[in-house]
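Readers should treat all values here as calculations from the given coordinates under stated rules, not as data from a laboratory. For clarity, every value in this text was computed on a predicted model and none was experimentally measured. Cβ atoms are built from the backbone, for glycine too; each structure is taken alone.
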Structure I
């Protein structure tokens, strides 16, 4: 258990637990090996490259969504990326191709524009498809909503893929389970299965939350094995992000003030939901706080208030067994995936440090931020 009051850990600070990270990696590798598929790390959910020496013991490749992520794959992961971006530019694409083994194009026009250059650089090219089916309920995260800008629909492909296309890529899941994948695969097979014999690989995208408690691992492996038995010539690729970092760490904050308005008490923190926990507002979802529970009558109850000037930079409410006071630490659980990659320096608020708790219990501070980090962003 992390000693959250330890003076080794500053506030605010993201703290990764190496033991839990390795546990997730072990499970992911076991799925990869047992199902006979390729599972790669999606940087869009987790890109803390100082942990890559740990990750490389289990998983060797990654997926990138931009030139910067593709460069990170080469420079820090030690392997070229599987790359997909909604759109590529003339300036960046040659460099992306240099950093990639696979490139997925979002549209037929993008492939027509850049495909020849990709082939010249020995890149395997694919198309993102839109099966027009997704179980994702939050509109912001549903890539198959009507009018989606992501992927090519079946009617646009008919019976023949463009020359040189070796793979198809779909990404319709978000923190989903194996049964969601099974339903999606049935639709993909129905609408695009007649094209499979023209392919070398099929990328099933991300959103496979296989490290979540209660996820049916055995069902996932059966689904993948059964699919592979039907199409043994296809290399199957999964690229989860959240699953790698699921419940691997916390965000430590400190109560700086307590304000009250019309009976609503807000604990004012040295972190921001808008800047440091954006998915709480976007999804939205209510994170677990160590030592707190859902609002309970008769218990001291507080909203958590962020330190930016955005009016909506708050979330709540949580009840505690005793009154909070200035200086108390607030520990938000499961704050590593999709947080460290999405943070901003809006308002110039102090950015949380990043630390790792190693298996032997020692704390290593990986990164701290200061005025120069903010100033350089505005340069």
Structure II
């Protein structure tokens, strides 16, 4: 199993806000969450692009990232993801390079074909063409990032006449690139072709189907990379999963009991038409999803165990992202991230190894050490008594 010495932790911020609430306040909470994650030492956050269905309400991750960059100091800010078939490649490249400079190199470039069928439909884009267009667009964007000669290229959906970027990327040769992988091998295949990272976004599965074949997914990416003279790095592979933590498992389950059921029934199944994975009552949805491993809902120890299982199941990955769902009260969600930073992240980043070793060293020698301290105190008392005498 190939695991990094320091795993990256972050959030994949769709975001998911239930229809019917104030969208302005929802976006404000998203920015507040990134502030909180920055102060807790999280590594990165990836912000989505969506244009329909009413739940994922950020249309431009670039605009959102520009605002978040002014409020934060350390956390890296990624597009999670830009839907490449929706945009001219020159515009995407230009905006990402500008963000790279404005953030002084804190930007990450995540790409995908576009996940919501309503988005493509409204723009008159055939769903069957989206993945091919993503491939074509990414190839041009990477050329724009690296080439200094004007590029002329004509496609059936965009045209580039002596295209050339005014600015070179701040990060060299360009910002880190990641490709979203959701339900098909297309994402990892494209990542392999360009030597990019992978964002594997989990979707609820029927428990009877068993766990996702993560090892098989990665093997497809490596095969594609070999065909194109590229290399894949497991340490750049991020897995995305919904998570909510509390001090006890019961508290965590109760925190999201109704919000998680509404997310699954109203959005995932009711709006997006995904196959139902649990036909039981609403108040048992979270118990079923957590037991099946589709979501991590419980204590920090439960989360540590779940991530460790994913490492074994996948053969090793380098980043874990919380798929942020607005399914609990604000203070409970902030507390969940705090618990992850305090108790989960250190176990996969090596930051508690020395304190544990030091504590164990002291505990194993406590009798000897305490005896020495007692002798020293007795001697000090005797010295004082002798002087008084």
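Observations, loosely collected:
- The maximum of Rg/Rh (Cα atoms, Kirkwood Rh) over structures I, II, that is, the highest value, falls on II.
- Computed 38, 35, 24 for Cα extents along the principal axes in Å, for residues 70-181 alone - originating structure among I, II: I
- Among I, II, structure where helix-only ellipticity at 222 nm (-39500 (n - 2.57) for each DSSP H run of 4 or more, over all residues; to 500) as derived comes to -7000: I
- Value 18.8, calculated as mean count of other Cβ atoms within 10 Å over residues 46-53, assigned to which of I, II: I
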